[in-house]
Structure formats: C-alpha cells, structure tokens
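Right after this note come the structures.
Rule-based calculations on the coordinates, nothing more; no lab input. Just so it is clear, the structure is predicted and the values come from calculations on it, not from any experiment. Cβ atoms are built from the backbone, for glycine too; each structure is taken alone.
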Structure I
C-alpha cells in the first residue's frame, strides 16, 4: 500500500495502518512532518523503511536543511512511478 501524507496535522495519521511492506510518501504540507527529530516521523520510519519525499515540496517550504536524512528525495516523475506501482493507496490529509 502507498500512504501519501499531505498534511502537517499529526492527529489525522493512524500509525497502526502502516506496515513494514508499505510505502510512505510525504508531499504538500506533509513534508513538514519529515523534519529531523519529529517523533511521529520516527515512528513511521521505524514501521517501514520505504519513505519518500518530493524535492519541490521541500524547497517550496525552505526545509531542505532540516529534512530527515533517512528519506529518499524524489522528483515528480518518480512520484508518478510510485503511484503506478503501488495499490491500493491511502491519502492522509
């Protein structure tokens, strides 16, 4: 399953629905959750190592120096590939 996180509202994300086989994509305002030392992000990355973040969304919010280094930074073409290869999908907003 692909989980797309597009919100910075941590209370909307149910960690019990994310498993080790799942992929998580942080985008839009969801990139704010992927900053270093965020407890929710640490919980997510401990559940699945398949975590990605969109380069343009990081840059648009000026977060490039504080994004957690365990994330794989991808571009929009790679996002299209992720969404094409993962089913079902769940958006956390």
Structure II
C-alpha cells in the first residue's frame, strides 16, 4: 500500500511476491512531475520481488524523464541487494 504525503510516498506492508504486481502498478501511477521519493520505513517484509518492484519504479521514472529516490530502506532489502550485487544501483536518500 502506498500513501501520498506532501513530499514522499509512504510504502507500508510487505514488498513480497504476492503483492508485487499491484505494488509496481501503484508506485508507477504515483510518480509525479517531480519524480518520487518512496519512503520504505513502514515496510514489514521484503523478498527479491521487492527489489524488482523498486527497479520497475526506476525504469518507469526513467522512461518519463523523472527520478526516483528510496528512503529508509529496510535492512532486509539492503541485505538482499548486497547478495544480488545491486546495492550501489539503489537510489538511496
């Protein structure tokens, strides 16, 4: 689930396979004129599909000529990104 605030998009719940497609679509729809900052502080669980969702948001933003940033990434997400060798590709704030 994504909730829009004044300056960021707060993602809550699980970023796992069962909800990945819906989360990708919801996040893509939220990328605005100024791009987006996705705040992951309220994410409760992450698997590899969560990383795929983030890269999907990045691709959509790039397609639109916008930027996406990620704030407060959960430790699980950073650990998985390190295992997959993509941590340096994450646009962390």
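Just a few scattered comments:
- Which entry (I, II) yields the derived value -12500 for helix-only ellipticity at 222 nm (-39500 (n - 2.57) for each DSSP H run of 4 or more, over all residues; to 500): II
- When distance in nm of label points 7 Å out along Cα→Cβ at positions 12 and 52 is calculated for each of the structures I, II, the largest result comes from II.
- Highest-scoring label, criterion being relative contact order in percent (Cα under 8 Å, 6 or more apart), among I, II: I
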